[in-house]
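I've put the structures underneath this note.
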Structure 1
Amino acid sequence: MVAELSYELDGRDGAPVIVFTGSLGTDLTMWQPQSGRLGERFRTLRYDIRGHGTSEVPSGPYSMADLGADLIALLDRLGIERASLCGLSIGGMISMWMAAHAPERVERLVLCCTSAQLGPPETWTDRASTVRAGGVEAVADAVLGRWFTAGFAAAEPAVMARMRGILTATPPEGYAGCCEAIAEMDLTPELPSIAAPTLVMAGEEDPATPPEHGRRIAELIPGARFETVSPAAHLATVERPDLTTAMILRFLSNEEA
């Protein structure tokens, strides 16, 4: 069954829609810089994936098909027939699943700091077990170390504190269930079927989904563009909001077609 998702729909009425899907352990607020700027030209939909933020928290494990079905149900609920998708990390995985399984719903695709297959599976099932036993706090330090470069972490303590609060507030079952979805995911065979114009962005210093993961996606999706963001680690859109928002806006506006 699909999960009830919390969301915020902003921007110009009647404009093309862009859907923002976030990373494991975040909520919809991570996209505030992008939503604010793109809202001048687009209708922006930000939402919390199942088990995150204030969305429903079903018992895990989850699958990528579950997460994709949740998004389709949300679009149906809002009467959105077709949209561009922008996803980071697991959000990018959901976006790729959508583009492969519901291509009629996808206009353009922006894939940030993500992977089509992120093994080994035991890494993710072990993390799920750790979180179920000790809460997200048990993995928080390691996760934050992958999210941002050391220079950014030292220079932006307020941002670090805010993102840590969002991470540790994530329901353990939701976080663990999404870990299990990543563990069993392999979208690689489906990438050549994706027809939506695609931009792949990677943080140059991202240890979670290194740039070679993004390059592989761009190689397999016909006509996809690949760009790196530096300096930036895994949450490149949070670390470099001005640069990444400009890149997304140019692509969505078809200025780099």
Structure 2
Amino acid sequence: MAEFQLGVSIGSISKEFDGELVALVGASRIATFELSGAVLGNEAVRCEFRRMLAETGKRAASWHIPFGFDYDISSPDETIRSAAVERVREELVSAGGFGCDFAVIHASFEPIPDGEREARIAAVRRSFAELEPALLRYGLRLTVELLPRSCIGNTARELLAMLAGASPTFGACLDVNHLMGDYASLPGIVRQLGERLYTLHLSDYDGVDEKHWLPGEGVIDWPGFCAALREIGYTGPFNYEVRTDPAATPAERIRCLEENFDALMKRC
């Protein structure tokens, strides 16, 4: 398989982009980006970003759909679920406009009572069916993120239950920061998801709750994780989703991400 390339969720660099920052990431070693409307809210900046991608050959690999009650495609209330599906469709227009490969979605908001989980998984599958025509229209695949705590999709088993019988239009986004105390199982989760693993959210944590530290600052076995990715033939984005130093400049944050990626690749 091809070697990993540095990917970054742009919110890890700044919560708001302008033309100067677009030029800065264009000159960086970041190869792929995960975008979001919250960060690229200005149409002029979106145009600059698209121009930068065309000129540099970098890719907008994924688009993160907003999450919360208004985007809960697992809701057992059909009115709420249908409205959430319509909001997701609107986000797919933006993702398609950047030529993204994937849209990343949280299958639910939380807390989710245990007694609702089966019904909510069925609701997600109905939402998939309703979203597939729009996904195909824009050349997108929808990746359901592995989430923490009580959210729907908080285990590989539950992700695969949602994806069972679905077309290759649907897959998984593995956020390695969301495993809570189960961090030692990460290589096994990669193997369990296998060909359904389409993209990643990469960061480190304390083995208790999500922290979104830089890789190497917490408990994750990164060499074991990378070995498992190579074992399944993973070819998707190697996408950092981290909390960077709020006192640092965007240029310093980019340099920090590049240096961390280089160190991680040496370890792996």
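For this structure, a couple of remarks:
- Structure from which 16.6, 51 was derived, Rg and Dmax of the Cα atoms in Å, for residues 16-135 alone, options 1, 2: 2
- Looking across 1, 2, the calculation of semi-axes √(5λ) of the Cα gyration tensor in Å, for residues 80-207 alone that yields 23, 18, 13 traces back to 2.
- Among candidates 1, 2, the computation of distance in nm of label points 7 Å out along Cα→Cβ at positions 24 and 240 that gave 2.3 used structure 1.
- For the set 1, 2, ranking by distance in nm of label points 7 Å out along Cα→Cβ at positions 40 and 72 places 1 highest.
- Distance in nm of label points 7 Å out along Cα→Cβ at positions 48 and 232 - structure with the largest value, from 1, 2: 2
- If relative contact order in percent (Cα under 8 Å, 6 or more apart) is computed and equals 18, the structure in 1, 2: 2
- Origin of the value 2.8, where distance in nm of label points 7 Å out along Cα→Cβ at positions 104 and 200 was derived from one of 1, 2: 1
- Source structure (of 1, 2) for mean count of other Cβ atoms within 10 Å over residues 64-71, computed value 16.8: 2
Values in this text are rule-based calculations from the coordinates and carry no lab data. Because the structure is a prediction, the values reported are computed rather than measured. Cβ atoms are built from the backbone, for glycine too; each structure is taken alone.
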